[in-house]
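> So, here's a batch of structures to check.
Values in this text are rule-based calculations from the coordinates and carry no lab data. The structure presented is a predicted model; accordingly, all values stated were derived computationally and were not measured. Cβ atoms are built from the backbone, for glycine too; each structure is taken alone.
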Structure 1
Amino acid sequence: MKNLRMLAGAAVMVLVLGLVNFYIGWHLWVLLREWSPGIHAALYWTVFLVFAFSYILGRIPLPQPLRPVGRLFKVIGSYYLACMEFAVIMLPLADLLYGVLVLAGADLSAYVTEAGATLLVLLALFLIWGSRNAWSTVVRTHRLQVDKSIGTSVPLTVAVASDLHLGNIVGNRHLRRMVERINAMQPDIVLLAGDVLDDSIEPFLRNRMEQQLKQLKARHGVYAVLGNHEYYGGSITQYTEVMQSIGIKVLQDEVVETSGVYVVGRKDKTAEAIAGGRLSVEALLTGVDRSKPILMMDHQPTGFGAASEAGVDVLLSGHTHRGQIAPNHWITRRLFELDWGYLLKNKLHVIVSSGYGTWGPPIRLASRSELIKLEIVLEGSKSYGGEKSTPAAKPVLI
């Protein structure tokens, strides 16, 4: 029964995807016929469908000699996904305008050409601006007050990166810039809050990306947790062994103490469905001295109340990408208590990052590639003056 439901769901998804792409393809066909009446229909639809389904084609396992072709399909398909979202929003508006003009009795002899040219220019601007937002990273600093002590006289600096999605699109060049930016913070602790991989571990290993991650420097260690995409990739054991070999501990429902600070890493919520479950926050913190600072990573931003009640001081998540491409952020805002930014829940500081890399197209709109710098002021710190510190104001996203 479960398999039948999965097959039915997949069939519905393919049907919807097919209808959406037929709608897009038909509009493009009308425009191209306006510009070149002699275009061959069979050739056009063959090429268009290859582009439209190239992301799916790129995920089909291929023998070694053909894998570069699969990677090319995945890259092409990633950009097409962005174009598809743009088209799904803009084409109905263009059709609506056409209907209004028809009712108004306007001359529409040049509408297809003019509207098509306008949409192509807007698409180009969308891709250029979205690429800039995806590859140009901002560092967001949050200054937090935690009323616990570890006997130090200086604030604790924690660097956080989530959703790297290292693979065929986000590669060593972007990763190298991340390492440089994080090391420039001179952090006490570095936390990687899930989705380091973009499903498959193969490009991560082929391009030796672990050698870039190995360059991360932190006084008290570098720690990571699993995201949903590590589970999707199915290479968790291999991934954790590679990370361990370069000095990065992947915490799977585990707690480590480093210089008086507890770092807690939860299994991703995906584990509840496909990997035998995960511990509750309360169970995970059994035996932990809760008078000491507790930093917890949980890839998907859920369970804020449970973390607060258990005595967690700082909860760090990612996963949402803040929708990555507008207006998806309207959806993530409704799905999560906090889909991006900062929230104070009782004494719990929650920070959800929009992520460093991208899933699918390397395009962001109303979202930015970001790294997080935490300056955690503890009791006894030089800058502690009895007043609560507040996180840095949210920058306006452009």
Structure 2
Amino acid sequence: MVWRETVIMDERLKFVAACLSGEETMSALCLVYGISRKTGYKWLGRFKTHGPAGLHDLARAPLNHGRATAAALVEQIVAEKEAHPLWGPKKIAARLKRRSPEVVWPAASTVGEILKRHGLVGRRQTRWKACGTGPFVEPDAPNALWTADHKGWFRLGDKSRCEPLTVMDAHSRYMLGLEAVTSTGQSEAWPVFERLFCEFGLPQRLRSDNGSPFASAGVTGLTPLAVRFLKLGIVLERIAPGKPQQNGRHERFHLTLMPLARAARGCRQEQQQAFDAFRAEYNGERPHEALGQTPPAEHYQKSPRPMPRHWPEPDYPAEAAVRRVRHNGEIKWNGELIYIAQGLAGEPVAVEETEDGKWAVRFYAHPLGVIDPIHGKLRRHSKGPGIGSLAVASTAPEL
């Protein structure tokens, strides 16, 4: 039988009090209260051990749940999170499964609950999602497209400025370069790209924004750095102004890089060491969701186009009028001085007649614009490779 439907705690207290008085036997009291002698002795024993609190009902859940994650697995999950504090449950689960595939690991949702119980999950921030690539062609292989940008600057411990230059392969998400440069100047950018080209080879295309050191505000939008890219046969892609989503994967990576900026090191050398360690982990260990929770290093291979020992010469047709850009960025055409670009000083450009009788100017395979004979100026093509558009190379020099 069960306790009568009154206030259960009152019934239990009355029963225990009657037992302790010694006026009735246990059998008689159990008969009065409608319970078994086993139940009677249980409540009397719990009262003697814990007092009145012992008369409350205990939780009915089993002490050891049959489907609970084994303690040894929990320890490994917690240890992995402590080793990689920036990784979430999905990456932790993927990493453990790849390292020990013979083990039956819990699902990512269970990993998240385990981390939460151990106080290892902070407040989740709203994720910035990349959406679309604008007018650009999706890369279909490694080195089909590299993306580059400067992350926002921050101060190091010695008060110097750090403005990281980041370069990524868009297809494999492989982080090619992460450099602690001090500015967006040309003098710091080119040595980084030169080293990357020597190490990984040349990409087919390179996408950037319209800021320094990748582009200028002139008609051609060329900087000395962009000129070097074109001479190597690299097609330039520039996102439209105010459209960071056109380089969304790269912008999303900068959010992943944010904790390193918040924990700035004491000097540039120490910051570069931190960047190198982060890059090694990002490429070789960190699972990437877009890559099926595998690291980028498993999807990247070097370019078959090596960095040439000498600058390739432009292959202009015989019918083209070739002009060398003067020190001030001008060429002489039909007795007039036409400004082309300061960044092309000393370089040969080709002037070619179009089907509609206009004179188009190009540098290697890159179209620069059309000469306006009335005003004596270079004008952008109506659908040309100005800022915010795609420059398509019809031919690339043999390297």
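> Starting from the value 61: which structure in 1, 2 was percent of Cα pairs over 17 Å apart, for residues 31-102 alone calculated from?
Clearly, the read-out refers to 1.
> If distance in nm of label points 7 Å out along Cα→Cβ at positions 199 and 327 computes to 2.9, which of 1, 2 did it come from?
1
> A value of 78, 51, 44 was derived for Cα extents along the principal axes in Å; which structure in 1, 2 was it taken from?
1
> So, one more: Comparing 1, 2, where is mean count of other Cβ atoms within 10 Å over residues 79-86 highest?
Looking at the calculated values, the largest one is 1.
> Assign the value -10000, calculated as helix-only ellipticity at 222 nm (-39500 (n - 2.57) for each DSSP H run of 4 or more, over all residues; to 500), to the correct structure from 1, 2.
2
> For mean projected area of the Cα convex hull in nm², for residues 215-334 alone, find whichever of 1, 2 sits highest and give me its label.
Structure 2 comes out on top.
> For structures 1, 2, which has the highest computed value of distance in nm of label points 7 Å out along Cα→Cβ at positions 15 and 311?
Max of distance in nm of label points 7 Å out along Cα→Cβ at positions 15 and 311: 2.
> By the measure relative contact order in percent (Cα under 8 Å, 6 or more apart), tell me the structure among 1, 2 with the highest figure.
Top value of relative contact order in percent (Cα under 8 Å, 6 or more apart), among 1, 2, belongs to structure 1.
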